[in-house]
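So, here come the structures, one by one.
FYI, it's all coordinate maths here, none of it is from the lab. All values derive from a computational prediction rather than experimental measurement. Cβ atoms are built from the backbone, for glycine too; each structure is taken alone.
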Structure I
Amino acid sequence: MNEVILIDPGPDVAQSIARIGKDLRETKHWLITHGHHDHLDPVLLLSRSWAIGDQPLVIWGPPNAIDALAPWIPPKSCIDLRPCTPGFTATIAIDDSRYRITAHRADHVGSAHHADAIAEEALLWSISHGDQQLLYATDTGPNPRVHPGPYDLVLIDSTFGDKTDHGTGHLDFETMPTLLDEWRSTGILGNDSRVVATHIGHHNPPRAELVSTLQTIGVEVHDDGTELDTSCRSRGRRILVTGGTRSGKSRFAEEVAKPHADVTYVATARRRHDEEWSERIAAHRERRPPSWNTLETLDLESVITRAPTNRVVLVDCIGLWLTHLLDDLNAWGRLHERKSVIAQVHIRVDALRTAIMSSSASIICVTNEVGMSLIPTDAGSRLFTDLLGYTNAQLAQEMDETFLVVAGRPLRLPTKRATEKAL
């Protein structure tokens with residue numbers, strides 16, 4: 001917040017600030033979430049006094065944290081300690097700017113290695129400045145008590161990642177999506193809210209996998225020192241899943257989407273009187289969680305464009321979408337007009353690509369890989385194979401990740417950026 005407010009003066013703050021070329025000289029207010037030593041290091045007050053002397057500073061935090069700081073402050077100091085409890089709010093004026101700070105109750109009870117007295121007083125902080133609002137939500141489990149937003153930027157706990165049996169007041173890959181879905185449904189998060197992971201512990205996967213996992217639920221990962229602009233709209237993850245018939249591509253895509261309650265499943269298969277086909281459709285339906293919203297439509301552009309940030313849109317599949325598009329264009333009866341048909345399909349593919357580019361939702365597209373065999377002998381099959389290959393290649397340009405599923409095993413393909421770097 002314009003370098004005047006510091007949240008959680010922990011033991012690595014001085015080094016981190018120096019590394020990015022800043023200092024604590026301009027900070028006028030410190031907000032403390034709780035008294036654990038990784039969030040509060042009283043020695044920072046000592047180094048601050050050596051650097052700039054006894055300059056005015058107001059420190060807000062739970063009583064236990066304020067008590068821990070008191071012995072480090074000499075009598076008649078310009079440092080003002082303000083104990084706070086959940087629900088506390090205040091307006092602070094700094095130069096010509098006014099900031100409103102609010103303390104919320106964190107869900108930080110339950111950690112075996114934390115003292116309950118400290119955990120029970122843990123706070124989350126929100127800061128509003130003009131029409132912008134930030135929520136600092138670490139450390140917390142899945143049941144904090146946060147006042148309604150919507151917040152422009154949320155920094156959220158991501159301590160335990162893959163580890164879900166920790167039994168502590170922190171979040172992991174199971175509890176975080178649930179909490180975010182709840183916050184979206186209650187207005188704490190809006191369609192344009194940015195959510196950024198923080199407090200990333202050792203139980204998280206390597207960075208590339210962490211980024212991939214969190215972006216499917218609209219959560220960003222950034223390096224320390226990154227300046228975040230809340231006017232930049234966040235977007236979800238874009239994933240293309242391709243493979244042959246019965247390769248397991250649909251099942252894999254569904255597993256990727258399954259942790260998220262807010263999923264729109266877009267089925268592109270048209271109904272027809274065919275027993276075997278009906279059985280295929282039924283098998284897909286039985287696998288899908290009942291909470292998912294299912295749409296049967298070919299208007300993928302509209303569905304994707306209208307989807308909010310918190311939504312996951314799973315399209316299954318692009319191959320059937322193209323098939324029905326060719327049916328509607330009477331392409332099979334117009335094979336002598338091949339160039340015209342191709343031009344019309346390209347227009348729709350471009351529109352779909354544009355919709356994916358502009359959407360802030362997480363998009364998962366399932367498609368077919370039909371170009372690995374011999375070139376078909378009939379003109380209609382060649383037209384379909386060529387156009388699906390083109391469509392897949394165009395969509396892959398906009399994807400964060402592309403997977404090729406073979407014998408039920410997903411293979412992550414190099415991204416466009418990695419391929420260009422190699423060339």
Structure II
Amino acid sequence: MPLTNSVTTYGRVTKSFHWLTALLILANLPIGWLATELAHQVEAAPTETLIARAAFLFSLHKTLGVGIFFVALARILWAITQPKPGLLNGDRPLEAWAAETVHWLLYGSLVLVPLSGWVHHAATSGFAPIWWPFGQTLPLVPKSDSLSQIASTLHFIFMLVLGGAVLAHAAGAAKHHILDGDATLRRMLPGQTPATPTARQPGHALPLIAALIVWGGAMGGATALGWFAESETASGAKLASVESDWQVESGQLQLTIEQMGSSVTGSFGEWTADITYSETPDPQGKHGTVDVTVGIQSLTLGSVTKQAMGADFFKVSEFPTATFTADILSTPNGHVAKGSLSIRAQSVPVEMPFDLKIEDGTAQANGSLTLDRREFNIGNGVSDEGSLAFDVDVGFELTATRAN
């Protein structure tokens with residue numbers, strides 16, 4: 001059997017690409033489905049065993065997906081250099097048009113499905129890395145929750161199109177083999193099975209347009225169903241605004257966890273701070289007080305946001321807010337907020353050192369501290385630091401102006 005194609009036969013390389021691609025797809029689709037099902041179980045009741053199993057399957061799924069992407073590119077480049085054996089039913093215009101449309105859908109989906117999944121992975125943070133030594137990011141793909149969500153939705157849509165195309169392709173091959181009795185399927189099997197194409201062959205333009213219409217229709221339908229809508233955060237009332245001696249104009253409250261050996265940084269979109277502060281301390285070194293309320297439901301934490309809201313972690317349905325109440329003190333090393341942090345009804349004494357600069361009635365402050373999640377009964381079901389480290393880094397920065 002020759003390596004290259006002819007006008008009547010497929011060569012060894014083309015056949016190898018075809019069956020390797022089929023094997024990878026048929027393996028990776030169920031792996032992705034099973035990994036997603038396990039992720040739902042992890043959100044409901046996380047255990048080290050479930051987390052490890054889900055992480056393994058997601059890493060396997062992503063790694064195979066990257067493999068499919070490069071195999072697809074190589075297959076397309078090879079196909080461009082080869083003659084394509086013509087259809088054996090080109091004299092049946094509707095069948096031939098449908099067959100070519102499915103081929104366009106297959107080739108396009110083999111690139112779009114893994115690429116959209118790869119962008120989703122690169123744009124978010126979380127466990128389940130791709131198993132290769134070239135990093136987890138992609139050029140021109142920033143860390144972005146909205147981009148990650150869009151890419152994830154596109155990945156699912158393109159996967160549905162790919163699944164439909166694979167079924168249509170398999171059904172067509174079976175129809176040719178069983179009903180028509182021609183060599184369409186046999187000439188893709190090992191060995192050399194030449195077959196004379198019909199004189200009439202479909203063009204490429206109309207099938208390509210039809211494939212584009214299918215992809216556009218799939219995305220249009222997904223849009224109409226609200227698949228691209230911004231995901232809602234967990235239910236919970238908005239935090240009431242506070243009137244403070246120092247009014248926060250802008251700021252950021254972040255936390256960083258270490259999961260499966262990777263750092264994942266998230267931020268709270270909703271928090272308030274009631275600050276009183278005098279540049280002249282009292283005899284005990286107290287400058288004022290700060291009362292912070294944090295809307296836990298506003299946390300975004302990469303790919304593990306939903307997991308963080310679950311019962312074994314923040315349990316946001318029962319404990320929608322966290323509070324930090326502290327005195328602002330001056331020490332020989334600078335300022336410190338000394339008080340108590342309450343999460344999940346667990347109050348723990350903490351001290352947060354911070355830097356403060358005040359000019360013309362505007363204050364800029366930033367600070368950080370490290371917490372032990374176990375003190376707040378967070379993630380008790382995960383005792384292996386290899387899965388989830390005990391330490392959590394919390395940091396803030398803000399700009400506040402003195403109230404008139």
Structure III
Amino acid sequence: MEKTFRHLKYNTKKVFPAFRHKSYRLFWTGQSVSLSGTWMQTTAQAWLVYELTGSPFLLGLIGALEFTPVMLFSLFAGVYLDRHSKKKIILLTQSTAMVLAGILTVLVLTGTVAFWHIAVIAVLMGFVRTLDMPTRQSFMIELVGKHHLTSAIALNSVTFNLARIVGPAIGGMLISQFGIGFCFLFNALSYMAVLISVYYINPRVIENTETVRKAVLLEIKEGLKYIRGKIILSRPLIVLAVVSLFAINFNILVPVLAKSVLGTDAQGFGYLLSALGLGSIIGALTVASASHKIDRKLMIRFGPYVISIAMIIIGLSVNFGMVVAFLILLGIANLMFFTSINTTLQLNSDSKYRGRVMSVYSMVFGGVTPFGNLFAGAVSDRWGGRAGFIICAVIVIVLVALIRFYMRDEKKGAV
């Protein structure tokens with residue numbers, strides 16, 4: 001038995017080389033527990049807001065409030081990351097998130113929660129996310145080094161999307177059996193796992209040639225100039241902006257489709273979100289185990305079209321099983337597209353700029369979400385849950401096609 005376990009452990013590290021690093025194994029384990037709680041809270045919060053208000057637009061507003069700080073302050077966060085210990089920043093952000101989840105738990109369990117409570121906490125969580133997202137992204141290279149970075153990014157996506165499967169499914173069952181408050185309680189407690197694991201991590205020291213600190217705005221300008229000067233960084237970010245704005249508003253589109261079109265309950269809603277997670281984890285495992293065979297340029301070029309087609313089919317579907325099937329496909333396409341962009345940015349960024357590059361990634365990935373949430377919520381409110389999926393997908397296809405046409409001219413020297 002022991003021999004079999006050692007053999008399995010060896011093969012796991014061989015297929016997923018990031019697991020060879022103890023620091024990464026600690027981080028991965030803590031994140032697996034904590035992110036499950038986060039997805040339980042995401043599921044519960046969306047359902048709670050929709051029950052309190054019955055408005056897709058207000059549901060979209062909560063998402064907008066949570067990501068507005070990311071849009072406004074990510075560039076400042078990037079400078080802060082390049083100056084300070086990422087381990088300490090993660091301990092700070094996760095502790096703050098735990099306190100906010102605890103406050104929401106008390107409000108829900110005491111029956112005093114109101115829409116404005118959720119709105120205020122969403123804004124505060126937005127500030128936490130502004131600092132936490134790029135920190136965790138750029139922390140990967142300090143755990144595994146540059147050689148195993150692709151594996152670490154893919155496995156980090158496995159963690160995120162494994163939680164997306166487990167969290168909503170359990171969250172939906174908890175809502176049905178015990179009430180929404182227990183989802184928030186579990187999330188508050190789950191932060192202890194990541195805090196303990198990060199505390200025991202000894203990150204690598206990454207050489208940074210930037211020794212003289214400058215004015216914050218000047219460092220932001222230098223970071224943006226650095227990105228603009230490297231086509232391999234700027235081009236993926238342009239495409240990412242379009243997809244993030246219109247194609248990943250699932251926290252708005254899925255609950256509206258579940259309740260108003262498919263007529264399902266909270267548990268069915270949880271299964272729909274879990275289908276997205278299942279697809280994403282399939283994509284993540286594919287990338288993690290065959291990263292050397294995957295053409296990232298191909299994923300970035302055609303990923304948006306695959307995502308859009310899946311969304312259109314979901315919008316046209318009336319059968320729960322068909323929606324689940326294409327949500328799985330959507331999850332696969334999403335994961336491979338975003339992982340390809342993330343890996344491309346990190347592998348092609350100098351260490352002294354990596355915090356700023358990933359802060360721009362976070363701003364583009366999450367910072368445009370307020371606009372996307374409001375747009376998806378408004379469309380769904382005006383024309384229904386089906387229209388939300390279809391209209392957003394068509395816009396992505398049109399805009400990405402225009403960007404590709406522009407890039408073709410750029411290659412010929414038009415710019």
### Task
Work out the source of 10.2 here, i.e. which of I, II, III gives that when mean projected area of the Cα convex hull in nm², for residues 18-201 alone is computed.
III
### Structure responsible for 19.5, with mean count of other Cβ atoms within 10 Å over residues 34-41 calculated and labels I, II, III on offer
I
### Message
Suppose percent of Cα pairs over 36 Å apart works out to 21; of I, II, III, which structure was it derived from?
### Response
III
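The value 11 for relative contact order in percent (Cα under 8 Å, 6 or more apart) was derived from one model only; which of I, II, III is it?
Only structure I yields this read-out.
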### Task
For the read-out helix-only ellipticity at 222 nm (-39500 (n - 2.57) for each DSSP H run of 4 or more, over all residues; to 500), a value of -9500 was computed from one structure; give its label from I, II, III.
I
### Query
If we compute Kirkwood radius over Cα pairs in Å, for residues 170-249 alone for structures I, II, III, which one ends up with the highest value?
II
